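Next up: some structures, all given as structure tokens.
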Structure I
Amino acid sequence: MKRHKLDIILNFDDSLEHHLKKNYPWVIDYRILSRSLDARGANKGKIPRYHYQLQVVGKGEVFRQEKIAYPQFSPLGLPPLIVGAGPAGLFCALRLLQHGVPSIILERGSRAPERMFKIARYWRQGILDPNDNVCFGEGGAGLFSDGKLLTRIKSPHISYVMQRLADFGAPQEISYLSDPHLGSNKIRGIIGRITEFLLHHGVQILTNARVEELSWDKNGCVSGLEYSDLKNAEKRVRLSSEHVILAFGHSATDFYRHLQHCQVPMESKDFAVGVRMEHPRHLIDHSQLGEFCLSPLLGSARYRLSFHSEASHRGTYSFCMCPGGHVLSSGTEIDGLVTNGMSNVARRSPWSNSALVVSVRAASDFPSKDVLEGLNFQRSLESQAFRYSKKYATGRELPAQRIEDFMQGKKSLVLPKTSCPSGTVCASMDDILPTFVSLHLREALTQFEHQISGLLGPQGLLLAPETRTSSPLRVLRDESTLTSPGRGGLYPCGEGAGYAGGITSAAVDGVKVALALLASTHGYQAN
């Protein structure tokens with residue numbers, strides 16, 4: 001079968017099908033391999049354009065329907081135990097199951113419906129469940145995000161992850177868009193269907209099951225774990241297994257401390273902290289798209305900002321941009337506040353936001369003798385934000401400051417409307433953030449105003465603190481076996497272990513760990 005590839009550039013409002021019929025009449029069918037929007041210069045009147053890469057067939061040709069066969073193996077006598085039901089844990093279980101190997105997932109939070117009730121209670125009343133919140137529960141932190149699937153990693157498993165997401169209800173376009181996203185409302189249903197599929201096919205999923213400690217054999221290899229049944233008076237339950245996957249996410253600070261107690265090898269790594277920056281959506285849309293922002297074909301505008309300080313050799317950058325989204329309070333501890341962002345699939349909130357963070361160096365910005373000092377650094381900022389909110393409000397409102405006031409070094413007395421369901425309290429970021437973070441934010445914002453006109457205007461808002469951009473440490477693993485050095489059968493996995501940075505990369509790492517486990521138990525070598 002002969003197949004052809006075409007590169008086509010069209011104005012954003014031109015019809016691809018009409019273009020093909022007019023210029024390539026021999027094309028019978030086509031597949032979109034990629035589609036990216038070039039909106040550079042749109043704010044100066046240049047028409048935004050889509051760049052398509054197509055695979056096409058002509059008369060007498062058809063697309064081959066490729067079916068992948070997954071070798072089937074015998075279930076393990078003791079099922080693998082997966083700690084965490086976020087993307088890494090769920091995709092690890094999914095891939096193992098496709099090879100005939102069921103597992104047991106332990107998740108300290110609950111299923112999405114109950115979880116959402118508790119989160120709403122936290123946002124509206126400030127009542128936090130430390131085990132069931134924006135970070136803990138079915139789907140992990142990604143369930144309350146933009147549902148971004150963009151990743152900068154290169155992996156043969158990305159196509160597998162995208163196809164499986166599509167199998168469970170994601171639109172097929174996620175396989176070719178340059179910036180695919182599902183929206184927080186869409187991804188909840190997809191994750192729920194993955195969970196139901198796993199349950200229906202023999203995977204056990206224990207919710208409200210907080211893992212307390214790992215157990216070891218005489219050789220230092222993992223032999224199981226013990227968890228608290230949070231629905232049954234925290235009754236302790238022990239499970240045995242020779243394979244434990246640590247996919248617990250980047251907010252399980254108590255479990256990091258247990259790993260340190262068990263002398264599981266870990267190392268400090270760089271991360272970033274800062275604020276969540278919010279503007280009216282129309283300001284961002286017009287600054288990026290100009291007159292074209294009125295077209296429903298383009299949707300809400302995105303931006304990506306980055307500045308490198310020549311003086312300090314430190315970076316300041318935007319992260320997790322949520323066009324048409326909301327700013328959320330995402331803490332996991334009763335006396336700490338954290339910001340995050342999310343948007344639904346339509347991205348039609350009146351506001352747009354993103355994290356704006358400054359790099360933190362493990363070797364110089366905090367003591368490095370203790371591998372957990374990065375966690376302590378994060379925790380100190382979150383506690384400071386809570387104390388400030390408690391002093392001037394109720395403790396649930398996020399400290400916030402107008403950007404123009406921040407640039408002038410004065411506390412805001414009045415705040416603009418915001419998307420945050422928890423509310424805000426007037427603050428000075430200088431009272432919340434380390435001095436070096438505030439200084440770099442001011443330097444970077446001055447430069448960013450040249451890229452987004454009005455960024456420093458009276459409608460811009462900073463909310464603090466943004467501290468959970470990534471894990472501040474890495475749980476070490478062997479590059480070949482993906483197991484913890486000297487701790488046979490223990491597989492650090494996903495974002496919490498320091499090997500991912502988002503939904504897609506976490507899911508990919510879950511697949512990698514599943515295949516590494518199958519290589520160990522069944523000698524399977526995936527292509």
Structure II
Amino acid sequence: MSPVVDLWRLPGYIRAMSTLGVASTTTAPSTVRVPLWIDGKTVASTGRRFGEVTNAATGQVVRTVPFANADDVDNAVKAAVAAFPAWRATTPLRRARILARFRELMELHQKEIAALISEEHGKVFLDAVGSVQRGIEVVEFAVGAPHLLKGEHAESVGREVDAHSRLQPLGVCAGITPFNFPAMVPMWMFPMALACGNTFILKPSEKDPSASVRMAELLKEAGLPDGVLNIVHGDKEAVDAILSHPDIKAVSFVGSTPVAKYIYATAAANGKRVQALGGAKNHAVVLPDADLDFAAEALIGAGYGSAGERCMAISAVVAVGDAAEPLVAMLAEKAGRLKIGPGTAEGMDMGPLVTAAHLDKVRGYIDAGVRQGARLVVDGRGLAVAGHERGFFLGPTLFDHVTPEMTIYKDEIFGPVLVVLRAETLDEAIALVNRNPYGNGTALFTSSGGAARRFEDEIEVGMVGINVPIPVPMAFFSFGGWKQSLFGDLHVHGMEGICFYTRTKAITSRWPRRDAASSGLVMPTLG
């Protein structure tokens with residue numbers, strides 16, 4: 001048995017699985033349902049139907065998940081509304097101390113949560129561990145929120161008049177999160193919201209819901225009052241109930257662009273504050289003066305890591321001038337050496353895709369690329385993993401001579417498919433990236449400081465890497481794209497997260513003496 005699987009024997013992991021209705025990972029697939037989490041405890045759903053949660057490496061159903069209805073969502077919101085006054089009145093320092101204890105528990109249970117993610121999503125175990133760590137870093141930032149919630153003060157803005165501002169919570173907030181990061185993306189949201197004094201409703205992906213319930217348990221263990229965090233599962237019916245509920249004041253979303261547009265339009269029409277992060281087509285521009293071996297190695301990880309199921313994955317490479325031929329050859333050679341297998345097995349570079357339906361969708365894109373005339377350099381469609389023939393595996397795939405009109409360039413594939421376009425100059429490459437409707441992340445590989453500075457300045461993308469293929473900002477910066485990759489004004493976590501989860505109240509005060517003259521009926525100027 002590999003060392004990774006041995007980690008699953010930790011008592012904490014077995015306790016977590018028992019809570020979810022699974023005695024251990026060696027038992028037969030369980031049909032016990034993943035619970036909702038409402039008012040500090042697991043509850044059954046009154047929902048109309050249940051979805052299947054599969055082990056992506058085997059194709060087996062390991063759990064079922066309830067699809068919450070409007071009544072379930074309303075019960076969660078009622079719990080959050082009831083908990084809000086006391087949580088808002090809790091001092092920011094006390095809220096931060098609970099989050100600090102939660103951070104410690106997350107570190108203690110990091111491997112077991114990563115094991116849940118690896119089982120349900122399919123990503124390699126160490127990649128899952130890393131994604132949990134990036135979420136923990138947002139919790140660390142949220143612990144420092146008391147310093148950021150101070151507001152401003154100005155003395156004597158007028159004669160005996162002072163002014164100050166207060167940052168106050170919104171009330172009940174909600175987060176709707178994707179399957180590809182079932183721990184990290186929720187931790188972009190609820191720690192920030194809680195630190196600011198809000199209560200929260202989380203609707204995680206129904207494809208891999210178990211990590212969210214486990215985090216809710218750890219938050220309760222850290223001392224979070226009942227009702228402050230609630231979790232509902234489901235599909236569009238649950239989402240629509242969130243978007244239309246009058247007691248939910250703000251909605252955060254990460255997912256595809258069509259759904260992000262819908263979330264933004266519907267929630268905003270219902271008077272809610274919205275941040276909706278959409279899809280991506282992240283480009284990496286490689287100049288001839290770059291260290292091509294370094295660039296190719298970085299692009300292999302950025303394109304095929306987590307089977308390409310990352311919103312910050314590099315999916316389009318723009319090879320400039322003489323860089324193209326050697327770069328494509330290096331990418332093909334390195335892609336051929338990747339080890340693909342179950343995410344829980346030791347030494348794997350890439351695991352399966354998340355579901356059978358998604359596997360079929362990505363295969364369809366590869367078929368379309370061939371039909372439309374792109375050169376298929378590496379074909380991952382024939383991959384078979386011994387002992388896991390029913391798993392959702394697809395090998396790394398590489399296309400060359402791709403043009404902007406092709407479907408494999410225009411659409412976000414969200415799989416291990418890397419496409420190479422060619423440009424003659426940096427000018428042409430920048431123009432190509434800027435014409436793309438997405439503006440999430442991009443990277444430039446070069447040894448020229450001048451080229452890098454120009455790229456930083458002219459590129460119309462929200463997150464930029466220079467010789468860094470996946471430029472995900474640290475928690476004390478904010479994460480978000482431009483154009484069709486973001487709907488709303490504010491990005492997630494960092495200072496923009498604080499702004500999103502608070503509203504500003506400006507207060508002007510005077511304590512007049514009894515002999516002070518009245519201001520009369522004219523417009524006061526204070527000065």
Structure III
Amino acid sequence: MLCAEQRPLRDVLMDLALEDYEDPEGLLNELGSHGDPFIKEFVESWRTGEVLLLERGPDQPPLVLHRYAEEYHDLESDAVVSLTQAEEESLSKARPSRKLRRELVKIIDTIDLANPNEQVRIDAARKLGLSRNEEYIPVLQRRLGAEESARARRALEEAIIINQLDRTEATEDIMEAVVRLGDLKSVAGRDLVEDYLEAAEESGNEELAAASRRALRRIDEHMAWVEQLGNLFRGMSLGSVLLMVSFGLAITFGLMGIINMAHGEFIAIGGYTCYLVQNAFAAAFGPQSAAYQWFFIVSLPVSFVVAALIGIGFEKSFIRFLYRRPLESLLATWGLSMVMQQVYRLVFGAANVQVNTPGLLVGNFELWGASLSYTRIFVIGFAILTVIATWLLLTRTNLGLYIRAVMQNRHMAASLGIPVSRVNTLTFAFGCGLASLAGVVLSQLGNVGPSMGQAYIVDSFMVVVAGSVGNLLGAGVSAMGIGLVDQFLQPAMGPVMGKITVFAVIILFLQWKPGGLFPTKSRSLED
């Protein structure tokens with residue numbers, strides 16, 4: 001939101017550092033119109049004596065240097081300047097006056113109002129509104145006149161009204177402000193409106209009380225809508241995670257009849273792989289580099305390959321001896337899960353490890369007043385890509401054709417020359433890979449630890465059973481349904497009762513439809 005005639009930021013900072021100005025207020029306003037984060041860095045350096053002056057002669061202004069990371073940078077060009085020992089000894093510190101420091105602090109507090117990012121400007125306006133500091137009112141009013149975004153203008157107007165309400169006693173002004181806060185559905189101004197309602201009821205001002213009630217009703221309706229939208233969004237993100245986890249279970253259970261209780265430990269493989277890739281990128285490029293931000297994207301294919309290879313090893317070593325033996329496979333894989341958890345504790349420790357959030361996923365997107373994190377948006381989008389990739393694998397490749405054939409009739413598929421053993425191995429590896437992808441995604445939503453997968457394994461089996469064993473469409477619908485129901489019930493009933501209610505609903509559903517949502521019609525004589 002910068003003006004076309006605006007001077008370069010460094011020219012403004014040069015004038016300030018050299019005290020080359022006739023109108024200090026105008027220069028500070030000009031500085032405040034920039035949204036560059038460098039202003040914060042420069043002001044902090046100026047305050048701590050890291051802005052220095054080097055005299056260059058009687059007819060030349062001093063050279064303004066900004067000392068950063070043990071180097072001297074020319075403030076005007078940002079070029080690194082090499083100084084002799086004599087020049088270093090002759091440097092003098094540029095220090096702002098006490099009055100100028102106060103003004104600069106105010107600019108730092110309001111600098112984000114001019115940030116190019118709309119959401120940053122909105123958040124800054126709301127923060128200044130909550131501060132209830134009258135010194136910010138002129139700055140907010142100036143930004144309101146220059147702001148073009150409708151959403152940012154609403155946030156600025158809300159901040160101005162809240163700051164002004166504390167400082168007015170005129171009933172008409174209060175009435176107008178209360179009505180406007182209701183029109184803006186101001187969550188930040190709700191407590192203030194409630195205070196005016198109590199005061200109006202005590203004083204007998206029925207007109208103001210009625211206006212306050214209407215404003216509160218509009219704000220409360222908006223808050224309820226935002227809460228429901230947030231529940232919907234969180235339910236979809238939870239359903240997306242369950243979908244990625246349960247797809248692998250649905251395929252392996254439907255194909256091999258294996259109840260894999262160690263499936264959750266492959267989720268942990270994804271989380272730990274992401275952690276190791278993060279550390280490798282930090283060691284190779286440095287955590288502040290642009291290349292470091294790619295660790296999360298790189299960890300997705302790496303985790304899939306690692307989990308798939310481990311899955312192949314398990315399938316060839318003992319899983320293949322448990323086909324169509326669900327009870328034995330349940331006990332064996334349960335023991336395997338405990339062994340894998342102990343291995344994680346021995347290698348990584350019992351405590352959770354920290355996986356950072358890449359810059360791409362930092363922040364929120366605001367939709368109709370609800371704040372949707374970029375991380376959860378990515379989870380939903382990635383789950384959609386996973387569904388599409390799995391569908392293409394099963395319907396557009398020879399392996400997919402073989403998998404569908406073996407799931408319908410194993411012996412007939414073998415008699416037609418389909419390599420059933422190889423199909424089993426690759427399918428199990430694919431299911432493990434999907435679980436590890438879910439683990440990478442979960443590293444951005446929660447902690448990465450030895451038992452991180454156990455929180456999802458029961459829900460994933462519910463998804464598979466409720467959606468019909470081996471049916472991916474049923475698994476997808478069931479995953480989204482369970483995720484949404486869980487998130488809508490928890491706020492009303494609490495986490496424990498909400499989960500119990502979900503279990504009860506699924507049990508009742510299976511009593512009605514034992515085969516699940518889309519029961520598979522098998523041609524196998526084994527069933």
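All of the numbers you see were taken from the coordinates with simple rules; none came from a lab. Please read these numbers as outputs of a predicted model, since none were measured by experiment. Cβ atoms are built from the backbone, for glycine too; each structure is taken alone.
Data overview
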quantity	calculated
Distance in nm of label points 7 Å out along Cα→Cβ at positions 139 and 507 from the coordinates reads 5.9; which among I, II, III	III
Structures I, II, III, by mean projected area of the Cα convex hull in nm²: label with the highest value	III
helix-only ellipticity at 222 nm (-39500 (n - 2.57) for each DSSP H run of 4 or more, over all residues; to 500) derived as -8500 - corresponding label from I, II, III	I
Parent structure of the calculated result 16.1, given that mean count of other Cβ atoms within 10 Å over residues 123-130 is the read-out and I, II, III the choices	I
Test item: Cα extents along the principal axes in Å, for residues 291-450 alone calculated as 54, 41, 31, pick one of I, II, III	I
